[in-house]
Structure I
Amino acid sequence: MLKWFNVGKLVNTHGIKGEVRIVSRTDFPEERYKKGNRLYLFLPDQETPVEVVVETRRVHKSFDLVTFEGYHNVNEVDKFKGAIVKVPEDQLGELEEGEYYFHEIIGCKVLLQENMEELGTVKEVLTPGANDVWVVQVKKGKDILIPYIDSVVKKVDIKDKTIIIEPLEGLF
């Protein structure tokens, strides 16, 4: 069965020439939205995704503005509002060492390096700026935010779904 990965959400149209606004959920927008790339739009009320081919991409504020081949009018793309933009698993590229896809990190158990005590489970990945931040849901209390930096994250084992960290002073 084909596995799909969310790379963004089509939130609105932009202008009258068929451009759409996408809130990106990918670390590789320049790759995902490059000319000629195939994307699949999953609409809330349709079972089959709409296959589109990227024609242009530009960044405006915090959005990716994208046009699709064959769609050059706002009336043709208006129906895509609210679509989740996905790519099939075979479009996921090879990552460099130390790089991970969100789906590989979410669900991992986080352990303290000192005593291997389990802190909780990664439930979300935030991308606020210079480095990703992993949101760890703990058994009791507020979520913990773990910056994905070498001084904190000591080992990531995707196969075992475990992450070993050495927290900075004052992290909790």
Structure II
Amino acid sequence: MIDAETEPFWKTKTLEQMDPAEWESLCDGCGRCCLVKLQDEDTDAIAYTDIGCKLLDEDGCRCRDYPNRQSIVPDCVRLTPEAVRTLDWLPPSCGYRLVAEGRDLYWWHPLVSGDPDSVHAAGVSVRGRVSALEDELPLEDFVDRMVRWPLRLPKQAMTPRRRR
């Protein structure tokens, strides 16, 4: 019998019950949420671009100044349990979103794999897919950079990894 002592914290705790270290570890480091998103003024529909936030480390797929991100990028959204449950633009692979929906983390999530590079190996991260950072392009070019891939998972990411 498996009990709460052997189950991982994301299966036994609500988002609100997690301590700060547990909360932060839910981030898989994919960088998808750090892509610029455009919102249609008429329909409110959200479209991803392949343009990264000016603080995105394109190789590491993490924020280059995480502690100060909201003062540097005022529209950077701070994830909270409430925000996670209401933001419809979080990628389908997002650990926060999965746990909020009562689903398990994918095999490539660093908490499951034990390897922070597994998110890159599974093709989930934005590594190699960012065309530019937002401060490198004129705003009028953003519409031409809309992409659908951040809302999909690559096949290799959905298939459970075989044990050797």
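Here, each number is a calculation from the coordinates, and none is a lab measurement. It should be emphasised that the depicted structure is a prediction, and the values quoted were computed from it without experimental measurement. Cβ atoms are built from the backbone, for glycine too; each structure is taken alone.
One of I, II was used to calculate FRET efficiency 1/(1 + (r/R0)^6) of positions 59 and 147 (r between Cβ atoms, R0 = 25 Å, to 0.05), giving 0.50; which?
Derived from I, not from the others.
Hey, mean count of other Cβ atoms within 10 Å over residues 43-50 derived from one of I, II reads 10.6; which structure?
I
Which of I, II yields -4000 for helix-only ellipticity at 222 nm (-39500 (n - 2.57) for each DSSP H run of 4 or more, over all residues; to 500), as computed?
The value was obtained from structure II.
Could you figure out which one of I, II the value 2.1 for distance in nm of label points 7 Å out along Cα→Cβ at positions 51 and 83 was computed from?
Matching structure: II.
Given a computed value of 1.8 for distance in nm of label points 7 Å out along Cα→Cβ at positions 99 and 131, which structure among I, II does it belong to?
Label of the source structure: I.
Have a look at I, II and say which one yields 18 for relative contact order in percent (Cα under 8 Å, 6 or more apart), as calculated. Walk me through the numbers on the way to the answer.
Numbers: I: 18; II: 30.
Checking each candidate, the match is I.
Given a value of 23.5 for mean count of other Cβ atoms within 10 Å over residues 27-34, calculated from one of I, II, which structure does it belong to?
II
Mean projected area of the Cα convex hull in nm² computed as 12.1: which structure among I, II?
I
Could you figure out which one of I, II the value 14.0 for mean count of other Cβ atoms within 10 Å over residues 115-122 was computed from? Intermediate values should be presented prior to the final figure.
Numbers: I: 14.0; II: 18.2.
This value belongs to structure I.
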